[in-house]
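Structures for review follow.
Just so it is clear, none of the values below were taken in a lab; they were calculated from the coordinates. None of the values given here were measured: they were computed from a predicted structure. Cβ atoms are built from the backbone, for glycine too; each structure is taken alone.
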Structure P
Amino acid sequence: MHDFRYVGSKLYCEHVPVESLARKYGTPLYVYSQRTLTQHFQKLNRALLPLDHLICFAIKANGNLAVLRTLNNLGAGFDIVSEGELRRVIAAGGDPQKCAFAGVGKTEAEIAFALRQGIYAFNVESEPELQRINAVAGRLKKMAPVAVRVNPNVDAHTHAKITTGTYQNKFGIAFEEVEGVYARASKLKHLRLRGLQMHIGSQLTEARPFIEAVRKVAPLVARLSSKYRFEFFSIGGGLGIVYQPALASGSEKWWSSPKAKRILTPEKYAHELLPLLQPLGLRVLIEPGRFITGNAGILVTRVEYIKRTGQKNFVIVDAAMNDLIRPAFYDSHHEIVPLTRRSDRLISSDVVGPICESSDFFCKDRKLPKVSPGDYLALLSAGAYGFVMASNYNARPLAAEVLVQGSAAAVVRERQPTAKLWEGEKVPRWLERQSR
């Protein structure tokens with residue numbers, strides 16, 4: 001479920017008409033629903049109540065401080081992949097002791113900073129990384145909590161660019177090698193073997209890959225836990241969402257659509273995995289990102305031109321691939337709807353941005369309501385891997401972000417001023433002399 005819906009002809013976020021936000025704050029504009037964020041977290045939390053568990057929100061999905069504060073206030077931990085993300089947690093009031101630090105390329109500086117902050121665990125991706133963490137911890141006279149990331153070689157059957165659990169991927173240590181790695185790690189004096197971690201991919205919409213991976217890894221966890229007295233088993237994230245349809249028309253509820261009915265819900269997820277996890281007697285960490293924020297956000301854009309060629313109807317908008325790269329990068333589908341419904345007439349359209357790349361599009365040959373210059377459109381399901389993947393390509397400022405709670409709305413990131421685009425850049429003196 002989410003809290004974007006039509007009231008009459010107007011699209012609302014909770015109790016706020018989205019068009020009022022677009023007119024007040026300009027476009028492109030990200031809009032998030034706090035109620036949706038809260039409900040998604042609480043739904044997953046309830047489903048996992050039979051387990052001692054910690055939900056570590058994957059900051060890579062959405063790092064806005066207001067989003068992080070919302071989840072922190074609900075009791076979330078955080079899955080981080082950089083010093084910058086850990087600093088975001090701290091800035092949002094989060095507890096480093098509820099943070100798991102993932103990623104294949106942790107630098108010595110990042111490791112040292114995380115150790116000083118007292119993070120819960122490093123999810124370690126290689127033996128050289130174990131040795132580096134041990135060395136840094138030794139210099140700091142600390143014990144570093146670690147969990148090896150096992151690669152179970154399980155195909156998640158998701159997009160090739162977001163699968164992470166097979167031997168073709170850069171992540172983790174091969175299943176067959178993990179016991180030997182722990183044996184060698186146990187001899188490193190500054191490591192605390194706190195648990196084991198896995199993650200097989202993102203946007204998984206059925207239980208089977210999760211079941212296959214947990215079933216394969218659970219006996220390994222049990223053996224290692226008996227030797228090294230583990231505290232936790234992290235099963236990663238990957239719970240998918242409904243992108244199509246993300247919003248139904250008329251009196252129909254979107255969650256009653258056939259695709260929404262088949263989606264892997266927290267209840268189904270827990271029903272399948274609890275019997276495999278409970279016998280381990282360990283704390284279970286889960287690292288969702290998209291599930292919590294994906295359908296909690298939209299990207300609002302303004303129609304600038306309608307361009308008709310002999311074969312195409314182009315709807316040219318002011319948002320671009322630098323604002324939301326998923327369609328260009330993954331060929332991802334985002335539902336596109338008008339903020340004000342004026343016409344039932346559908347026209348096959350390409351919605352495109354102003355960037356000088358043919359890949360700068362949000363949809364191609366899609367039946368959309370007829371729109372005119374000045375109208376506003378919403379790209380739904382943009383709350384995950386949206387703003388966090390934005391760039392300044394073509395010298396375009398970053399969009400503003402707004403959080404809605406009930407009838408209230410607040411800017412949680414100001415639109416980037418154009419002059420900030422070159423802030424920090426300097427022209428060397430010899431170039432200044434040459435221009436005189």
Structure Q
Amino acid sequence: MKGLEIGIAGAGPAGLAAALFLSRAGHRVELIERFDVAAPVGSGLLLQPTGLTVLDALGLSPAIHALGNRIDRLHGADALSGRTVLDVRYDALAGGRYGLAVQRDALFGTLHEAVLAEGVPLRTGITLDKAETRRARTALHDPDGEIVGDYDLVIDASGARSRLAAASVAAPRMRALPWGALWATLDCEDVPHEPHALTQRYDAARIMIGVLPAGRASPGETRKAAFFWSLKTAEADLVRQGDLDRWKAAIRAYWPATAPFLDQIRDWDQMTLARYAHRTMARPYADGIAFIGDSAHSTSPQLGQGANMALLDAAALAHAIGQAETVERALEAYAAARRNHVRLFQLLSYAFTPFYQSDSRSIAWVRDRLVATMARVPPAPRMLAAIVSGTLIDPFAKAGLAECRWPEDFAARPA
């Protein structure tokens with residue numbers, strides 16, 4: 001297939017990456033974004049070897065490494081006893097793998113600049129309500145029923161709460177998860193912290209506090225860290241109506257070293273509430289529509305796979321379109337390419353979540369004593385590193401990718 005007309009709903013990482021792959025393959029691509037100005041949502045995230053491989057395939061590895069911060073270790077400890085609960089090291093795997101923590105601004109900006117340089121049209125301020133397929137063409141409609149665009153293929157990359165996904169027969173019901181997190185992006189230039197680790201503290205599974213040094217949003221800016229605190233989303237309004245200083249004092253009691261970060265939080269408006277939901281499409285496509293990223297599969301961020309899975313989806317779909325003779329066969333090939341990897345990591349994320357976000361003290365006891373002990377016995381360190389890396393099973397070959405290897409000293413310096 002050559003020269004398809006493709007409409008992409010959503011200008012997040014998945015949509016932007018898909019636009020780059022497909023535009024460079026010779027297709028006529030148009031991005032449609034509901035916000036008046038396309039922009040990222042959220043604080044920091046951790047790019048795994050999976051997502052880094054996709055960005056490298058797009059020629060964006062130097063740009064994202066110049067902004068991001070190398071992560072070699074995920075470490076979590078019980079806030080009261082100091083006992084290590086989680087210790088995952090990328091060097092347990094061969095090949096020099098590592099994670100790269102980035103601000104969402106940095107990932108969005110890197111992809112967005114590349115899309116603009118490619119000349120891909122981006123229409124903003126348009127809400128999409130439904131898609132209608134007739135005679136091998138798919139029309140997108142706004143809430144008033146007006147046709148926004150008509151395409152050979154529509155790609156829905158508009159996120160977990162996509163209207164297009166909700167209206168599709170392919171999508172199961174979204175299951176809202178009870179736990180979320182409050183996030184803030186804070187200065188870390190002169191703040192003592194572990195520069196190459198995601199660090200966390202826990203009190204059972206009800207309290208989780210984390211710091212992720214996430215590099216720069218753009219060249220020349222100061223380095224930032226993503227600070228987060230988990231809570232039940234139903235309690236978020238009550239928490240934010242409370243006394244901010246009392247809340248900060250409670251966190252300092254758990255983790256005194258966070259005081260320099262907490263001192264930067266002067267208003268609840270600096271904290272963004274992240275809500276999580278779980279849904280996995282058995283078949284991530286319908287007539288004339290491919291679902292990628294959170295519109296196809298969403299879950300809690302415990303394994304840090306969300307953006308990485310979305311980037312893999314974009315690569316796999318573009319590869320399938322490049323290999324197939326018809327749109328229908330391309331969609332079938334895309335679904336087959338991503339099926340096992342998506343289902344495995346959706347299941348793992350869903351299973352791991354109660355160990356870190358729940359009211360269960362018994363689950364936390366098992367995590368702290370049994371699981372933490374077993375995690376130190378080979379081959380568990382390698383398996384945990386493979387899970388975090390997103391490479392427990394190979395996601396690359398079916399997406400037309402070869403996993404990249406970077407020199408050990410590449411991006412070893414703080415951003």
**OP:** Work out relative contact order in percent (Cα under 8 Å, 6 or more apart) for each of structures P, Q, then name the structure with the largest result.
**Re:** Q
Subject >> Label whose coordinates, when FRET efficiency 1/(1 + (r/R0)^6) of positions 29 and 109 (r between Cβ atoms, R0 = 35 Å, to 0.05) is calculated, return 0.50 (choices P, Q) >> reply: P
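Say we calculate Rg/Rh (Cα atoms, Kirkwood Rh) for every structure; which of P, Q gives the highest result?
P
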Original post:
Thinking only about distance in nm of label points 7 Å out along Cα→Cβ at positions 173 and 341, which of P, Q has the largest value?
Top reply: P
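Where does the value 0.75 come from, among P, Q, when FRET efficiency 1/(1 + (r/R0)^6) of positions 349 and 405 (r between Cβ atoms, R0 = 41 Å, to 0.05) is the thing being computed?
Derived from P, not from the others.
Taking Rg and Dmax of the Cα atoms in Å, for residues 53-148 alone from the coordinates of each of P, Q, which one would give 21.5, 65? Walk me through the numbers before you get to the answer.
Values: P: 12.8, 37; Q: 21.5, 65.
So the calculation was done on Q.
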Original post:
In terms of mean count of other Cβ atoms within 10 Å over residues 69-76, which of structures P, Q is highest?
Top reply: Q
